[in-house]
Structure P
């Protein structure tokens with residue numbers, strides 16, 4: 001069956017109090033934003049406060065991702081499109097509603113194909129396998145960085161989002177400890193120990209971006225001269241720190257031989273790109 005005809009995507013992101021174009025901050029939603037901007041996909045956007053995410057996804061008939069403490073999450077997209085039929089020249093109206101970063105990435109790459117839109121999987125299945133591997137590594141980095149970054153996230157949220165974030169994270173991640181008590185003292189030994197653990201996890205990315213040492217590496221991305229979804233996973237994580245803790249982000253940029261900074265600079269325009277704002281009533 002032919003891919004859907006091109007119509008604007010509607011993208012749901014998480015509200016913050018940061019000024020545009022830096023309003024987008026979540027490492028998860030930024031992955032989708034990077035794809036939309038890199039592929040030059042027309043899109044509108046709505047920023048959703050944390051307590052409205054479950055009602056939003058329920059109204060879109062998007063099921064819970066899991067039975068954990070955060071079963072309803074963003075990013076999410078909806079796409080109103082016409083699906084051509086192979087049997088005849090007619091088409092039928094259809095609506096696709098998806099959340100979770102990887103399913104969204106796969107959908108967008110199919111719905112907005114080359115040559116009009118560059119692929120985020122430049123080497124096909126190999127690129128998908130690379131992205132899955134990078135996702136596992138990013139998950140380890142997120143685990144290492146929770147105490148460093150989560151209390152700083154609270155600072156940039158809207159008031160309703162702050163209440164939800166505090167209650168859910170203190171209960172679900174920190175065993176009831178207050179966010180203020182989780183964050184180590186700035187410049188202290190505990191913070192330095194956490195940083196060393198995190199930077200150790202990130203060393204694999206430094207090595208991947210540097211290449212295998214055989215010959216001259218072309219390009220600043222994991223796969224050379226063309227960016228892909230694997231790059232956007234890492235850049236979304238870096239942007240999380242850039243938005244919430246600039247001091248720690250600067251330390252990240254200093255790791256290795258500058259590969260992380262070169263990757264960031266190559267992708268920064270796609271990080272900051274914004275769609276057309278569109279209000280969305282939560283039913």
Structure Q
């Protein structure tokens with residue numbers, strides 16, 4: 001690992017890597033959205049979901065996703081609130097805008113396990129974003145068949161004003177278009193997760209981007225990726241940095257900087273606040 005306690009030296013190294021890179025891959029996990037201020041628990045969650053907390057005892061958005069609501073009307077009233085709170089309510093967070101400002105004129109691709117749509121909101125090209133684990137903004141068939149997804153934005157906007165006594169009207173419970181089949185959120189939780197045509201297109205684009213750029217100066221920027229799903233971003237990034245001689249990994253992680261890949265020497269670690277690092281890097285570039 002290339003690491004120095006001298007913060008300014010690491011900032012200068014990051015700036016140089018950005019300037020020299022032929023291509024950049026951004027890998028983003030939950031830690032990036034958390035650092036950006038998107039919280040699944042805490043005061044804002046408690047204010048917004050106070051009635052649900054009092055009635056059902058839910059404590060955060062993640063665990064409440066598995067709550068065994070007794071009726072479909074209750075289940076989808078909750079999910080309408082959940083999706084609005086996490087996907088449609090927030091604008092692009094300042095941290096994501098900072099990242100976009102840093103990379104907007106560069107040859108880059110994003111792979112993320114986040115499902116909140118923040119990269120697209122911030123201005124990143126949707127055709128260069130591969131959201132591997134789904135999107136809060138999409139429905140899919142509950143069974144996973146047929147393998148289609150569709151936007152839930154219109155449905156959320158319609159049903160939010162209809163929620164009464166923790167329920168939505170029965171005729172507003174979402175169904176697969178043209179059928180009476182049940183739906184689910186397009187979030188990877190089991191083998192019914194739908195990898196639709198768009199998912200496979202983006203998977204192919206990501207693969208092609210790596211193949212086209214792996215022998216040039218490739219910069220891997222890894223933000224807030226832990227060990228929940230390390231096989232998607234963390235471990236592949238380490239392998240690329242270890243095996244491709246012109247590739248460098250920059251890991252932004254306040255707690256989990258360690259690497260388990262042998263011979264990984266081209267790596268810089270930042271435990272500092274991501275927003276501060278991006279701000280200092282942008283300032284450094286503008287001053288040159």
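Bear in mind that the values in this text are calculations on the coordinates, not laboratory data. Values in this document were obtained by computation on a predicted structure and should not be read as measured data. Cβ atoms are built from the backbone, for glycine too; each structure is taken alone.
Results, tabulated for the structure shown:
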read-out: For semi-axes √(5λ) of the Cα gyration tensor in Å computed as 38, 21, 16, the structure of P, Q it came from; value: Q
read-out: Top of P, Q by distance in nm of label points 7 Å out along Cα→Cβ at positions 181 and 221, largest first; value: P
read-out: Structure from which 1.4 was derived, distance in nm of label points 7 Å out along Cα→Cβ at positions 133 and 253, options P, Q; value: Q
read-out: At a computed -16000 (helix-only ellipticity at 222 nm (-39500 (n - 2.57) for each DSSP H run of 4 or more, over all residues; to 500)), which of P, Q; value: P
read-out: Value 58, 32, 30, calculated as Cα extents along the principal axes in Å, for residues 117-260 alone, assigned to which of P, Q; value: Q
read-out: Origin of the derived value 2.4 (distance in nm of label points 7 Å out along Cα→Cβ at positions 45 and 245; candidates P, Q); value: P
